[in-house]
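These notes open a run of structures that come right after.
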Structure 1
Amino acid sequence: MKGIIFDIKHYAIHDGPGIRQTIFMKGCPLGCWWCHNPESRSKEIISYTKEEKIDGQIVEKEETVGCQYTTDELMKIIEKDTVFFEESGGGVTFSGGEPLLQFDFLLEMLKTCKKRDINTCVDTTGFTDPEKLKAIAPYTDLFLFDLKHMDDKEHIEYTGVSNRKILDNLKMLDEMGKQVQIRYPLIPGMNDDESNLLRMLGFLNRLKHKYPVSILPYHKIGSHKYKRFGLEYKMNGTKEPDKEHVETIKKMFENAGFEVTVGG
């Protein structure tokens, strides 16, 4: 079994409990306007020309995004960090892109991690076949679940896909009693209006469990990548939200009874 990975982040502290290793898997069915990892969208290994300035001269260098790993190869990398996992209550987080797009490889990695008592998180858009989500659930200690927009038409406009499957999958995980952390990307002018936030709070309050919420304010990191990969960047003119606005939204969630963090 082989999977395609485009980055491995060691000593991550915002992708689940404790100190973690975050594995970024290639491929995503969404095309979010604000995505800061546009290189993750394609499932394939891609190449591009990078310009570097050396001794006052511009030198072009061929770079690749993505590397193929077998389960054993990736486990050897993961296990190098087990001492940090054990001391901090951490583990491994599979992110992307959308990790469930490489379902067979993800499932095998999760099973192998659980056999070796390594805590597992899956950072997901929620846009996947519910049967696949059910299949990985027994081997996933925590789902980091994105909730982007409650209006289906707006969701389609800004991400390219409907939110119906996403919302149904979150309800399913709730019914299964799985551990979930909600991740809400705060995007000014797109999903931070009162109407959307009230609908989101209403939806979350109708679930059986009260899940912690992580607010992820929009940032421009990664915007330079779009030109590199020949993609249109649609966020020109969008400003990063100020602290006061973020704090106002944070208080909305807290007043509704949710545990809230900002960033990550």
Structure 2
Amino acid sequence: MPSWNIHIAQTERLLARTGAVARTVVDRNAFLFGNLVPDIYVGYMVPGIQHPIAYRITHVAKPEHIPKPREWEFWNTYVAPLAERLGISCKTPRSGAERPILASSLHIEQDYVSRCHYPQRYMDAKPPVWQGCTADADLSREALDASVFDMVLGAWAHLVADNLWNTRVNEFLDAHGGKPSEAFRIKKQGDFDLFGKALPIDLVPRATPRLIAAAAAFPQYPIEEQPVLLSVGVAHETVRTNHGTPDPRYELLTTDFFEHVFAEALDHTETLLEERL
């Protein structure tokens, strides 16, 4: 399965484009966090989950060797009803789109702290810039509805990516005459780890009052504050330590496979969103 560094990288690329995702999302912080949500309560990525939720529920997938989340079922159950109730469409600018709520940037965080501690080192004399905004504390019904939708959309994007990656892995296995097994799983996951570590990433979610409130209102199941805080910490550490070799040597998959499927996942997410919204 794609790990959080891959999901974060795909989120960054989607938000950096001028496509359907960038035009639709207002709360980029909630959308980024939503791209991590399906993995939170499974319990492997985030520590301290006392009551794990089965993968077949969080990912809407059959428990099998290479599961393929039913992203369309998640869309029909959660995304489409919210979009209809809120009147959200790819063709109509959303309220607040001109001043989106941003996720955090590890680079800007580090620059902020450095400028606070060592202002004498910076010849440009620019003051430290914190990434928060007044909207972070807006807990009105309209604000939370907007953030919940973006979080749900992010969770859907996670399932789209997982479905596509696992479909392509399954096709690769079939083409090379292989069968799902424990040895295959270990090699596959090792290759995914190498690929993810080689991706440059910078965005991390911010644990704001608005994000915490939106997570509690996540329609599939409420996400409590403590798991939110722990997940933000894990995401931060994932980005901070994501320094792998730029030319990884894979045991099972190939460089061509990863490059093509990564690009395909971005295009596929945009295409589906454009068609359905």
Structure 3
Amino acid sequence: MDLHQVEYFLAVVDHRGVNAAAAALGVAQPTVSQALRKLERELGVPLFHRIGRGVVLTSAGHALIGPARRILRNVVAAQGTLADAAGRPRGRLDIVAIPTFAADPVARLLATFRHDHPEVLIRIDDLRDESAVTSLLREGHGEIVICHLPLAEASGLQVLELGVQEWWVAYPPGSAVPPDDPLPLTALPDLPLVTVPRGGSQAGEIEQALAEAGCAVRTATVVQSREARLPFVLAGVGGTFLERSLAETSRVRGAQVRAVTPPIRRAYGLVYDEAGLSPAGRDFVELARSAG
């Protein structure tokens, strides 16, 4: 296995296809395809299922992602290319974050980070299952995770709290919603809700709060993607609970939005392994610490 094979493999994963990976790498498509086939022969397992002109990761391919990302970070360190001419770290910064944190704090922090570290390649993956945070870090899929706190299992990991996320309720335009703001949970309109699957931190926090308030919940639909909640509300399917920043935005688009009482809140922040941080990763953590 050589470095180019690892780079090409991850490019195909990140760009979801051979052609897009080749374009991003600035090489010919056959070069990427040949490198992948050679890597599969050397490992003795297929890494992708070839479906028409597309590719889908096999179980072996999924298992290789974390170690491959670790290899690239380690190679950058070993080559001593961690600083540019101004003494600023170079290399890679791999972050895994809940999608709702993409606008804040991720975008806000990275705007400052990129200004001070223009040579660092930044990759951000979506975190869909917060129960997987520990394994994602230990398997090398990322060096920093941004998620809700506290974690059920964070042994050996460091945690840096950044703030508190609050959920508000939003209903379709024109809905008959009491004017109270904040709105008592016991006074929620008898309208069905657009929800996300059970098991996620958001669903758990909201379900617990509604149960404690003695609220009966009717479900309009369950959506796998958190990003789909607002379009469903604006289309009139039902109400939902949204992160405060998104709820305030939805108000501009006509949704009936209220804060709720008692408030539904949960802390969030960074989780990382101090020993596994790259120089760029350490700088990002310090930036987040000073910004907090």
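Please treat every number below as a calculation from the coordinates, not as lab data. This one's a predicted model, so the numbers in the text were calculated from it and none came from an experiment. Cβ atoms are built from the backbone, for glycine too; each structure is taken alone.
Out of 1, 2, 3, which structure matches -17000 when helix-only ellipticity at 222 nm (-39500 (n - 2.57) for each DSSP H run of 4 or more, over all residues; to 500) is calculated? It was calculated from structure 2.
Taking mean count of other Cβ atoms within 10 Å over residues 5-12 as the criterion, which structure among 1, 2, 3 has the greatest value? Walk me through the numbers on the way to the answer.
Values: 1: 17.1; 2: 24.4; 3: 21.6.
Ranking 1, 2, 3 on mean count of other Cβ atoms within 10 Å over residues 5-12, first place is 2.
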